[in-house]
Structure 1
Amino acid sequence: MKRRASKTQIVARSFRIVALGGGTGLSTLLRGLKEHVVRRPDELATAERPISDLAAIVTVTDDGGSSGRLRRENRILPPGDIRNCMVALSKDEALMGRLFQYRFHAGHGLKGHNFGNLFLAALTHVTGDFIEAIRVTSKVLAIRGRIFPSTLSNVHLVATLENGRAVHGETRISASRERIRGLSLSPSRVRPLPAAIEAIDNADLILMGPGSLYTSVLPNLLIPEISAAIARSKAPRVYIANLMTQPGETTGYGLADHVCAILKHVPRLKIDCVVANRQAVSPAVERRYRAEGAAPVAVDLDKLKNLGCRVILDDLVEEHTVLRHNTQRLSRLLLEEFLPQEKPR
């Protein structure tokens, strides 16, 4: 006899989410969302786990640290941001996650490398395919979701500063303290993975950010086919605001300035909604950030309204040695706001 599901357990339809970004921002977002992803492909969506598919599209412009070294010396895509997303989505962050995040502190040639970066690099050479390396590593970590690099091309960032100088490479752009006038990719036209475009086309919710505006969020959107797929989507397109500005890159930016920068670079795109923090940062932490040239991102409601953006505010700060989004609150907020409210069967 077929067991009848509880009326409060089954939801009418599953939910598919695509998240685009890079750095620690994207992995922070994924860490919260994974708790709401169905555990098996044949599992029915429930009120607690309504997400049937969680796909991350990750920028591949990193040229610093361990990722940059592997990129230059082994001619592979930078694995660091992809590794962070895998660990965030992994079933066991306590052990396997710690292993993949382990950084060697000694040893000629090893110092500064992450184990997970080396694992992905080795597996890429063994399989001859970076995508296959991601697939196999995803199985090893038992991740709840799918991860796609935004492109397989060897692409670099080029920023034009307010003074007219061109800065090449993500590391140099992040280190610059000049305001950025424009951002581009080199080469300018690169192709995304077809599976990434398919994920966007099938998405019920598209998330951009949190993360560095110019080095995490925009690099994905500058790929023409990705921005075109987002532009034609009927799903809500949501920008999740950073908690703090970044020295140089977004000094003095309010939230509307972040949105305007995206629309300036990708005019065809429409941002339907922005999610931002309303919680005050403790004075001690704010002083420390201000000493480094960063400040809380101001939410300029009137300007955002004029841009046609709906604004959702909540207490989203989690304070440790650094400020991070509260992953549980953020994921619950997104599901409460954007999950279709259908009656249980």
Structure 2
Amino acid sequence: MSSLVRVAIHASQFPENVRHDLLESLRTRRVNHKFHYDSIKQTQKWLALHQAFSPSRTDADCAATYDHSFAAVAARVDSPRVHLIGLGCGGGQKDTRLLKLLRESGRSLFYTPSDVSPAMVLEARQTVTAVVPGDNCFPLVCDLASADDLPAALDELQVPDAARLITFFGMIPNFEPGVILPRLAELVRPADYLLFSANLAPGADYAAGVRQILPLYDNAPTRDWLMTFLLDLGVAADDGELSFVVEDDLEGSGLKRVAAFFRFARPREIKVDAERFQFAAGEAIRLFFSWRHTPALVRALLGQHRLQVLEQWVTKSGEEGVFLVARN
């Protein structure tokens, strides 16, 4: 077995583009989420956080909900060859469980783990090789938000005569709806299936449900993970305070989200090469946000982009949902 792994790097993650996005994050005081996965250290912190707090790891019913969706997808896909594209693949555990089920029905499998983090892509590839041969894996490092030619790039990786299944687990909460939904609509071809998950607000009262899940974000491991970005830029932990709030979508989608802000208690300069950014006492930088949906909001938002929910599975807690989607 070769000790080499071929990884495709999309131009969206070339150094000059990553540097541009970093500078833009500091200029606008709105951190691009990809910078929380930029280093191996951050990747490992996120994986540990996911293991400790993700319902798919801590809630047996949530894991079963995913398994129900995987079984439904395996029953729908009738091709003997399947190419799974894992957008925002993370550690690849969910993709691996889905691929294992497809393998048990005798399919030939191919896998493209895609993420902004090379470390995450390699982690997913390593995980999935228990099910898919390494030669059938085509890792792709890519920024989904800024890769305008991603449909063409994925076409270059397409496997002949293989049905295409796209997964998007745990990612839709971290993109502005006006950015990610048109991009997903571009990627899903008429014969494709899209299987994605959304964080939900539990209960009949949407606003109360969003407030209820705040502890899933406002905790020590999440704070440590998010603060790594600023600490690596030279900010001291006692330069200010990290807080979590609930916000409304000002674009009129009806969505609410949890957002994390670091507010400086004293002036601080951040230097990136020759660039200098001055933060005054009392000024804040947004480090993170996560939208909370309801099944009805998911259907309405997707419908605006000619995407239709074919089936859905919601956990008993009401905190997570999995949706099977096709082009309408």
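Of the structures labelled 1, 2, which one yields 0.9 when distance in nm of label points 7 Å out along Cα→Cβ at positions 22 and 246 is computed from its coordinates? Source structure for this number: 1. When distance in nm of label points 7 Å out along Cα→Cβ at positions 70 and 190 is worked out for each of 1, 2, structure 2 gives the greatest result. For the structures shown (1, 2), distance in nm of label points 7 Å out along Cα→Cβ at positions 46 and 286 is largest in 1.
Tell me which structure, out of 1, 2, gives 3.5 once distance in nm of label points 7 Å out along Cα→Cβ at positions 30 and 102 is calculated. It traces back to 2.
When mean count of other Cβ atoms within 10 Å over residues 38-45 is computed for each of 1, 2, which one produces 12.0? Going through each structure in turn, the value belongs to 1.
Readers should treat all values here as calculations from the given coordinates under stated rules, not as data from a laboratory. Everything quoted here is computed from the prediction, not taken from an experiment. Cβ atoms are built from the backbone, for glycine too; each structure is taken alone.
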